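J.: Read through the structures below before going on.
FYI, it's all coordinate maths here, none of it is from the lab. Keep in mind that what you see is a predicted model, and the values were worked out from it rather than measured. Cβ atoms are built from the backbone, for glycine too; each structure is taken alone.
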Structure I
Amino acid sequence: MAEQIRVSEVFRSLQGETSRAGRPCVFVRTAGCNLRCVWCDTVYARSERGSTEDVDALAARLHAMDTKLICITGGEPLQQTRAVCRLAGLLLERGHTVLLETNGTRDTGPVPDAVVVVMDVKCPASGESGKTLPGNVERLRPRDEVKFVIAERADFDWAVDFVRRHRLENGPELLFAPAAGLVKPRELTGWILDSSLDLRLQLQLHKILWPEAGRGA
């Protein structure tokens, strides 16, 4: 039987986050999520069932969009581990760079090695901290990326402690993003500059370019 995947939306835009911000990117947003972050900006992806698609056909459709960078996001993609890993593998075979955005609460072990894992580690103000699987953190490589969404100073201090406890300073790219409407980017910038860590400020470029877009941007 053909592998099926539940998808909330597929669209082409600029990558608004990660170290690849600003590059053309095709996004595959899977449906469903196991977390309920208080500042979630894609609630529709966790609440809608989405459309059911054949993985092989979806891979062919994504490849036809003629964009090298493809981001599999959610929701939480690894709620559909087998389908997502097959999709990623097919895209890699076609020469794409594949990013997988995950909340780190589902095992990343089965993810194809060439996929760049972007792990969103939840800080306390999200209401979902402490659920990241330790094995996923240990599995991070220098080419992977870790994101912390910062809603208050306590989140920043918690994230810095997490980085140091897990010795991530010289490992994956460390992305610190202000939670929209809760922390001003300039304020977070000051905290980053005052720290002794090599952190990257991450702004959501797509929200700057298309602030009126509720989805598909």
Structure II
Amino acid sequence: MKLGNKQPESLKSQDTAPLRRAAWMRTLTTWHWISSALCLVGMLFFASTGITLNNAEYFESTTPATTRHEGILPVEVLNELNATEATGGDLPASLHRWIRLTWGLTLSPKATEWQTAEVYVDLKRPGVDAWLSVKRSTGSIQYQADDHGWVAYFNDLHKGKNAGRAWSWLITAFGIGCVVFSVTGLLILQIHARSRWKVWPITGLGLVIPLVLILLFVH
């Protein structure tokens, strides 16, 4: 009785193993290059700002450019401002309009404190410490902004400081992209490690060096 050309199941699995490995490698490579392309500019940005942030004393301006404004609000604007607290709303449009016409400024408040004697508005933004204060009884209004320069601006973006929710979402998406890039790179290394013995010792240095520094010098 002839057995024919039918191959044993063990031989079939051996024949398909290289094909599965090649397909898996192609998938990993695709995810790896796409995530690296998407994250390339972001990685360059966070790497370079990591240098300037870690050495801020050499890069950031120690004497910020300060802008100050003082004035007295019109009675109708002050009354509308004082009435706004009861409704729990944002700063009235009349105040925004007065500041824009008088000082040429556009406000983007981060927070507003409704105190008994004054209204304090936090206007911080990346690289700039700014605030606005209005005396509720007299209408006396003050504005000050300390601009620390472009390096401080980019350093604050690195930290996500005073940059708003949209930038926070972008950082989160970038972090996910970096995780995909790193994990796919690790899996590709695992495949190449079978024929390249230096892969794991070199990869291990990336863990050992920071760990040694933490244990010996970070207290």
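J.: Quick check for you: by relative contact order in percent (Cα under 8 Å, 6 or more apart), which of I, II is greatest?
T.: II
J.: Can you spot which of I, II the value -8000 was calculated from, given it is helix-only ellipticity at 222 nm (-39500 (n - 2.57) for each DSSP H run of 4 or more, over all residues; to 500)? Could the numbers behind the result be given before it?
T.: Details: I: -8000; II: -20500.
Computed on structure I.
J.: Ranked on percent of Cα pairs over 21 Å apart, which label among I, II comes first with the largest value?
T.: When percent of Cα pairs over 21 Å apart is computed for each of I, II, structure II gives the biggest number.
J.: When P(r) over Cα pairs in 5 Å bins from 0, in percent, for residues 140-179 alone is computed for each of I, II, which one produces 6, 25, 33, 22, 12, 2?
T.: Numbers: I: 6, 25, 33, 22, 12, 2; II: 6, 19, 20, 18, 15, 9, 7, 3, 2, 1, 0.
This figure was derived from I.
J.: Still on this structure, please answer the following. Identify which of structures I, II gives the largest calculated value of distance in nm of label points 7 Å out along Cα→Cβ at positions 44 and 76.
T.: By distance in nm of label points 7 Å out along Cα→Cβ at positions 44 and 76, the leading structure of I, II is II.
J.: Here FRET efficiency 1/(1 + (r/R0)^6) of positions 156 and 204 (r between Cβ atoms, R0 = 35 Å, to 0.05) has been calculated and equals 1.00, so which of I, II was it run on?
T.: Working through the options, I get structure I.
J.: Taking 69 as the value of volume of the Cα convex hull per residue in Å³, for residues 68-123 alone derived from one of the structures shown (I, II), identify that structure.
T.: Here the read-out was taken from I.
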